[in-house]
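Dropping the structures in below, format is structure tokens.
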Structure I
Amino acid sequence: MSDSWRGKKVFLTGHTGFKGAWLSIWLDSLGAKVTGYALKPPTKPSLFELCRLDRRVRSNIGDVRDAARLKKALLAARPEIVIHMAAQPLVRESYRAPAETYGTNVMGTVNLLEAVRACSSVKAVVNVTTDKCYENKEHARAFREDEPMGGYDPYSSSKACSELVTSAYRNSFFNPAEFKKHGVALASARAGNVIGGGDWAADRLIPDLIRAALRGEKVRIRSPRAVRPWQHVLEPLSGYLLLAERLYKYGPKYEQAWNFGPDAGDAKDVEWIVKRMFSRWPEVPGYAIDKGRHPHEAHYLKLDSSKARRELGWAPRWNVGMAVDRTVEWFKAWRRGGDIRAVCLKQIVEYAAKP
């Protein structure tokens, strides 16, 4: 992977967020020339600021809803590869701000793809959505890429819409049958519930656990039996990078939707994750069930990644236990005041080296 990224011009939206910052670190370490476009870091502290990524990538602070500004930044960067990760990423926040969620997640995608249409340098585009884009009927079977889009809440629905936008633009403007004419390969990527060091988002399990641990308080969990496809942040990022490589090199063959989820056995309920976390951080007082009323969230969700295994040669490398352990390792290093970028690079090297 390293040689294929050296010198490549990459335009990355959402680079100041949790996943975007990790991907910026990884791409920078591979020798890519990264231009980022995003709002200011969404949390304090933030991985982006801790690693001083503004010194390592060309950073544009802007909103993907601002079509003119986004287009200007992309045209100035003249990228070969575009990875679209900017989003309003939280289910509960989407109940509080539905219009903003749709504006960012749907029209932000439209604005990005319109900018790509105007930029002749772009060869490959990956739109990152979510495992929640599927119409979830709470069945036990894992979702495959060809299943219907849906979404109970505004976040999930908006990401399903982003998938539909991607499909429409691929059919209308980046059709694989006309690849020689337009030269752009467009795909979407759907990941599971991502965990890892540097996530401080509100209303998300691991950050809530960390905040409680640092305060010496019990953490309150909402849905102990809810099952999710948990995975370390490096798992889907490796999938996005591999997919972008294939799109860049082979074009139309990979212009599809792709799942990047954990092995079936790594879909665990919330309480399992909490107990594993606390077994690695024994001084934490424990947890309590929050029995209050909460907005609807899916109780059962799994991804079928067999297509990515079969056609891309991608497979997860760290199981859910290792994902939790690496997350605790990261936060303990941060609490000690360690060199956070060095910690991230160490975990990237360890991940890449594992067969």
Structure II
Amino acid sequence: MDLAAAPGTKATQIAAMMENSGFLILNDISKKRLRSLNSNVQKAGLINQVILHLPGEQFGNLFPNYFDKVLLDAPCTALGTLADRSEVSRWWSYAKLKKLSDLQKRLFISAFKALKTGGEIVYSTCSIAPEENELLVQSMIDTYPLKILEIKQFESASFSKGLTSYEGKVFHPDMTRAIRVMPHIHNIEGFFIIKLLKTADHKIHNMRKQMVFNSTLQFNDQMIVEDLENISEQWGIPQTIWKNYRYVQKKGRILLLHSDIENLPADGFVHAGIPLAEKRISGWKLTNQSVQFLGNLITKNRIELDALQMKALFSGAGVKLNGVSDGYHALEWEGSPIASLYAEKGNIKLRLPHLFRLEL
């Protein structure tokens, strides 16, 4: 789980390290930032992720002892970015620091409770203030069964170690295993990272609400099998591939997920996997994401354009082609499908997400 995932920089890196397999939950409390998160994971073609919109403080109760690994890149004062973001100095204060430190601890406790025994948590901030870093970590290991782990660094990296003391407070000697990136030393934005192991169970309050899950669909489920057959027929996609994935079907829309995602959290659900297809009057429309994901498994309804036609299409001018049937097609470039097209009376149109901008 990435507990505060938006806008998705670390989330997409985690998914890539997981090789787009397994089950990755991405959460954020900000609706505005969730749009950026979903846009970025869709651009990356991730099928192993589920996006939730829930307060991070609730995860310890909703998902007790559930996750193998948790990233908490916590909301912070951003003091490590001061050199490049002068606006930080205008709102930074000790009152703000105290407020955010309290939030960080609540999120940290929640992340600890949601972690399995033997699981690992990475805690990080883009702040260099000890109140948000070593002091907070020390309070956690004083209270909960957590062990600080070594972090493997790149051979070329030579970052600073975690502090051993601050304002008379002596920290655990393993605090030096943390990484401090200092702007005035390393000439990049400041950052703090530490990795910890949960070494023992914690008490679960059975009276508290826990997450309810809904099952995803298999390829041969009665609710979806006919739709997948129709998609295969329309687009020339081998029916044998559908068994490799799981599905969600909602209001004429099918989402494609990794086979490891057998159940979805019922509360706070925003999105999962990639949108495979949408039911339209003229048949099933493959999305831009699924066209790129399926690639050359699509053997029907493909259109290839030359460079000038592509430039006209992406600039919004549209393209006129003779002999093209009305309906949806896959745009092909250099031998691979890259986007979903719509043709009507020979006029070709391409619809891209609003966040997509092409510089010609």
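Every number in this text was worked out from the coordinates using simple rules, so none of it is lab data. Keep in mind that what you see is a predicted model, and the values were worked out from it rather than measured. Cβ atoms are built from the backbone, for glycine too; each structure is taken alone.
The table below lists the values:
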quantity: Comparison of I, II by distance in nm of label points 7 Å out along Cα→Cβ at positions 38 and 94 - largest value held by; calculated: II
quantity: Which of I, II yields -12000 [helix-only ellipticity at 222 nm (-39500 (n - 2.57) for each DSSP H run of 4 or more, over all residues; to 500), calculated]; calculated: I
quantity: Structure from which 4.8 was derived, distance in nm of label points 7 Å out along Cα→Cβ at positions 86 and 318, options I, II; calculated: II
quantity: Label whose coordinates, when distance in nm of label points 7 Å out along Cα→Cβ at positions 158 and 342 is calculated, return 3.9 (choices I, II); calculated: I
quantity: Highest-scoring label, criterion being mean count of other Cβ atoms within 10 Å over residues 46-53, among I, II; calculated: II
quantity: Of the structures I, II, the one that -0.62, -1.05, -1.23 was derived from, the read-out being log10 I(q)/I(0) by the Debye sum over Cα atoms at q = 0.09, 0.13, 0.15 Å⁻¹; calculated: II
quantity: Structure (I, II) behind the derived value 1.5 of distance in nm of label points 7 Å out along Cα→Cβ at positions 110 and 198; calculated: II
quantity: Which entry (I, II) yields the derived value 0.35 for FRET efficiency 1/(1 + (r/R0)^6) of positions 246 and 326 (r between Cβ atoms, R0 = 30 Å, to 0.05); calculated: II
